[in-house]
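Q: In structure tokens below, several structures.
Where a number appears in this text, it was derived from the coordinates with a stated rule and is not lab data. The structure displayed is predicted, hence computed values, not measured ones. Cβ atoms are built from the backbone, for glycine too; each structure is taken alone.
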Structure P
Amino acid sequence: MDFSLQSHESAVPCEVVADEENGRYMLRKADTSGEVFNTPSELIQWIETNWSAEQFVSTAAFHEMMKQLKSI
């Protein structure tokens, strides 16, 4: 699963990748730096700790992404 969320902080969208088949779990933040995780639960935990729906143009897209990530 790949997600692209437009942040209020940057013209470059934040990206989230949860690729179960290849074991890739990573994201790109608004400042274009990134984070890499070993498991989907580590990815979800980081997002819940560091991001909130209000940081993004579409809060609904953020909530939908979280719903899909938690279904992994």
Structure Q
Amino acid sequence: MEEKKDYLVSVKAPFTLKEFEVLNIAADDIKHEYWIMHMYLITLNENQVAELKAHENVKYVEEDKEVSTPEEGRDE
């Protein structure tokens, strides 16, 4: 089975469940929808990532990773 990771997917307009189904993305793989930003947190495999990146309604696809900011007063 192909490895899946979490990705942030930014879109120009919200997708319908039918549009996700056409891309072989199950409703269970959609972990969260950020309405204000037109963005989704979705568990995807590499083939799904490639399909989404090529989709005309997708702005970008980025792997979800933890980020941090330097502590105040420290340059890192």
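Q: State the single structure among P, Q that was used to calculate distance in nm of label points 7 Å out along Cα→Cβ at positions 45 and 61, giving 1.3. Walk me through the intermediate numbers first.
A: Working: P: 2.8; Q: 1.3.
Derived from Q, not from the others.
Q: Can you say which of P, Q returns -10000 when helix-only ellipticity at 222 nm (-39500 (n - 2.57) for each DSSP H run of 4 or more, over all residues; to 500) is computed?
A: Values: P: -10000; Q: -5000.
This value belongs to structure P.
Q: Tell me which of P, Q gives 74 when you compute volume of the Cα convex hull per residue in Å³. Before the final figure, lay out each step's value.
A: Working: P: 74; Q: 128.
Checking each candidate, the match is P.
Q: Can you tell which of P, Q yields 27 when relative contact order in percent (Cα under 8 Å, 6 or more apart) is derived from it? Write down the numbers at each step before the final one.
A: Numbers: P: 27; Q: 41.
Of the options listed, only P reproduces it.
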